[in-house]
Structure I
Amino acid sequence: MSYASEYDVIVCGGGTSGVAAAIASARAGAKTLLIERLGALGGQMNVSGPPGFSYAWLFNQRGEQIIGGIIEETHKRLLDEGHALPHDHTEYREGSGFTFSYVDPDWWGLLIFNMMDENDVDLLLHAMVVDVLKEGDKVTGVAVETVGGRLELKAKVVIDCTGEAYMAVRAGAPTDMVPREHLQPHTIAFTCDGIDWDEVLDWVRAHPEEIVHPDVPGRSPEETCKVLRRIENVWDLGEIRGFTSILKKVMDNNEWHGMSGMGFFLMPKGDPKNRRVLAHLQHASHVPGRSPYDPWDLTYSEREARRQIQIAFKAFKKYMPGFKNAYITRMCTELRIREGKRIVGDYILTRQDVADAKKFPDVIGKSGFPAGGHHVPGTDTIATDVVWPKDRGSHDIPYRCLVPQKVENLLVAGKAISTDRDAYHRFLQQTMVTGQAAGVAAALCAKQNITPRELEKDVSELQKILQEQGAILYGTH
């Protein structure tokens, strides 16, 4: 099988932003190639985690759905096939914004390959993009190292979906990043089965004050505890974190690594008649102070995260209610990098924009996620100095956040879009929103023979196609 050497759009990276970008680009009529260094597609959904966090925050605190498009399509398809659960609107989480739309991550990964075939996306797997091709300040393609040797592939527009802005950096785009010692810690996630969920629920109902509660405006901690005391279905919990008395005992006995707290998310496996609930531990290892741009640091992080996982699993089995017979069924195969470089784009989305629930004329998607929460090494797990979008709504994501300064014919989607640190858009649902928008924008630029920066002058066609693809741009707070 042979493929072309020239494309309308080349997408670098097959994670959550990259797969959305490739599908959207192809649907918008562009000849599209997706390049991925692994043999799997899906990134933080099904390779590095966190499927426990899958499709959270699709609704704002008012209960308005603010994210649709490819996310909604994949959820519905998996739901129809029995590999997902309906959108979560249970009493415990309704009104928090922090609701879930669970999918089986392995079936999600299979579906994504099907969607590549359905939309005639060319794939190049087991290939690492190592550089960009340029003429002056214009990106004209990419250089790729493969098992068959080096390839140079041309494109009218390149989309950087590497997560860490690797291609934007190679192209000379300006970026911003905190010093490595302040970066959010990296992690490896794993999944357990064999859990007695009745025992877990008995403990939660008896100790509701020890659980970290979702923030529901107007509801007191005491009222939330009352809700927890009457929960009968583990799916109603979604994420279970805290266990303060257990954590103290484990720490006092020197049987915890001390780099994170205790908790887990949930994962569905099996069909509706034989549904199993798995516990997904995506915060059980934290490796701070290591750069995603240093291979020695990444190697250390892979080793250290696995050391911490073994400590955490043994502690869960010994101390956590319901985990006595637990066993590991799934290890994410590589490090999940929480923080790296962000491009400096034609607009920098800020913490204040999030707080103001700011709307933009070049809107390409929305987010209701608060700004300012950062993972930290230590038993607190997350340092929260968050601000929520006003009126329990959401903010717009402007197209200009995807366009890096000082470089032409390049778009960036996913974690590395242009924001300040507090407004960092690294979460799965955000990356797929920006990926879909970048894919449509790149296809339009290729068709009209203009640069992504020139497209800023009139984004009406971009917005029209995004809405035709199911994206939600208007009509919500």
Structure II
Amino acid sequence: MNHKYCNGRNASALTSRRKFLAGFGQGLGSIALATLLNPAAGAEGRVSKAVPGVLDKLHFAPKAKRIIYLFQSGAPSQMDLYDYKPRLNKDHGKELPDSVRGDQRLTGMSGFQSSLPLVGSPFKFAQHGQSGTWLSELLPHTAKIADDICVVKSCYTEAINHGPGVIMMQTGSQFPGRPSMGAWMHYGLGSENEDLPAFVVMVSTKRGGQPLRSSLWGSGFLPGKYDGVELRADKDAVLYLNSPQGIDRSSRRKALDRLQELHHMELAATSDPALETRIAQYEMAYRMQMSIPEVTDVSDEPESTYELYGEDARTPGTFAANCLRARRLAEKGVRFIQLYQPGWDHHSGLTGQMKSSAKDADQASAGLVMDLKQRGMLDDTLVIWGGEFGRTSYCQGKLDPVSFGRDHHPRCFTTWMAGGGVKAGHTHGETDEYSYNVINDSGVHVHDLHATILHQMGVDHERLTFKYQGRHFRLTDVHGHVVKDILA
């Protein structure tokens, strides 16, 4: 091949090339090829266009165009934030009744305690907004959006430890290797902006807590092009994205064109789908050299923005700064934005640690919702806030007002959502007087939560599948139903 294929001076060569590429038009590889056929398409100022997913059409009319998932890693204590239990405070120090626990298993961290004394929340609760939503004093900013959020108090899972629990919330399975929710969204729905990844991940730089591995936002057995792209806090927001010193964009474009030609020769010989992924990733990286600096540069944000998100939003890598970035990404059409905020694993010293964790998350989360609302984006953006499971109503360790902690608890936990067609100012589900068990058939399993999220994006969770090793897999595995009670 010579340079005529890339400079547009040979029409017949271009026609022949188009025929060649038509045989390999599946997936995002075809997007990369468009740039090779038309070098002008790689120039700055190009109008972005949607990149379709595998679904020919949506199964339902979508209520949301995009998702921002504020994942609180470590499992926030529901009875200290959202699930007000005066009976638990009244019975503080008493033994957890056998009738409440039943035969449910405990973790090895508290399962061998000689006593399981109940411990009430050390924090005050009050009702907020016209909805009368109960919230802890730790959440003064969330209280301002009480009428915008839908609080689901009856979530539950089978996972009892962090590793399986986090994997379950991200992929629908306790076992590693399945595609993440964001990867499923990208696979099914494609992208609204070909200059940015459809699935972006940000992990707060706050240290401590459980490890957060890239497999949590991986594509599993889906093609690798559906992996989430992690944005870092430093000047190199995406590793290895920038060209080496002395290499300008023109030189970079020429090098990529020659490399792509070699990849296509190999693709013609082998039909290896991994090559399509590689083609797409090289081309996306080239476009991101312009789009990522623009979307991550917050220098044009007014002071009013920092009044919403808090002063921490000025510090790259904080949860607040990532929430601000999430809004900017949403404005650019990124379909699935996943934030990870560690630091909620309070096995001891809960009183002090809860204050710190809530302070980090409260204003930034509320500020994001308010910012989206004032920009007219909340209606079609689904914001999700929650962890992998809940915490125990009994004390782990010594029952002391300063040093006490709470163990893992999968039987019930709280998640809230806002926008995207869910009921605003609504509380769904109920737990018993000790926030130990879900009651009144109001439980929302992780698969139910995932099914509902997909539904709001216009997708039937039973019909978005991928055949792997002889079986059709889906995000919700083999069960799950849409929680219609929380939909507007």
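Laboratory data are not the source of any read-out in this text; all were calculated from the coordinates shown. Note that this is a predicted model, so its numbers are computed, not measured. Cβ atoms are built from the backbone, for glycine too; each structure is taken alone.
Among I, II, considering only relative contact order in percent (Cα under 8 Å, 6 or more apart), which has the greatest calculated value?
Evaluating relative contact order in percent (Cα under 8 Å, 6 or more apart) on every structure, the highest lands on II.
Could you tell me which structure in I, II was used to calculate Rg and Dmax of the Cα atoms in Å as 24.3, 85?
For Rg and Dmax of the Cα atoms in Å, the value 24.3, 85 is produced by structure II.
Thinking of I, II, which structure, once mean count of other Cβ atoms within 10 Å over residues 241-248 is computed, gives back 10.5? Mind dumping the intermediate values first?
On the way: I: 17.5; II: 10.5.
Going label by label, the one that fits is II.
Compute distance in nm of label points 7 Å out along Cα→Cβ at positions 137 and 249 for each of I, II and report the one that scores greatest.
I
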